[in-house]
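Every number here is computed from the coordinates shown, using simple stated rules; none is lab data. Remember, predicted model here, so these are calculated numbers, not experimental data.
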Structure 1
Amino acid sequence: MFEQFFDALASILNFFYVLVPEGIRPWFGYGFSIMALTVLVMALITPL
């Protein structure tokens, strides 16, 4: 039921994770991805 939602969420997280340079990815990759996803969600729901 929620598989498509989770796949979309994973794709967005992967997009932000790939933006981090490979040398610093082990330290900042997941943190940056989660922060960027949070900012994206807040930007999408702010007009509501």
Structure 2
Amino acid sequence: KQKRDEMESFVLAETFKYFYLLFAPPRALDFDKIVFTTEAHPLRRTW
């Protein structure tokens, strides 16, 4: 099998989202009102 020198774009996108969440100021996001999907997409809590 031929090796490719490629990387999927989501790898960096998701990594940087998680880095932001790790190192952002504590009140950058209200975690009582937002949850994250497994791909680091923020969703507003409605329950």
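For mean projected area of the Cα convex hull in nm², which of 1, 2 scores largest?
Comparing 1, 2 by mean projected area of the Cα convex hull in nm², the maximum is at 2.
Can you say which of 1, 2 returns -27000 when helix-only ellipticity at 222 nm (-39500 (n - 2.57) for each DSSP H run of 4 or more, over all residues; to 500) is computed?
1
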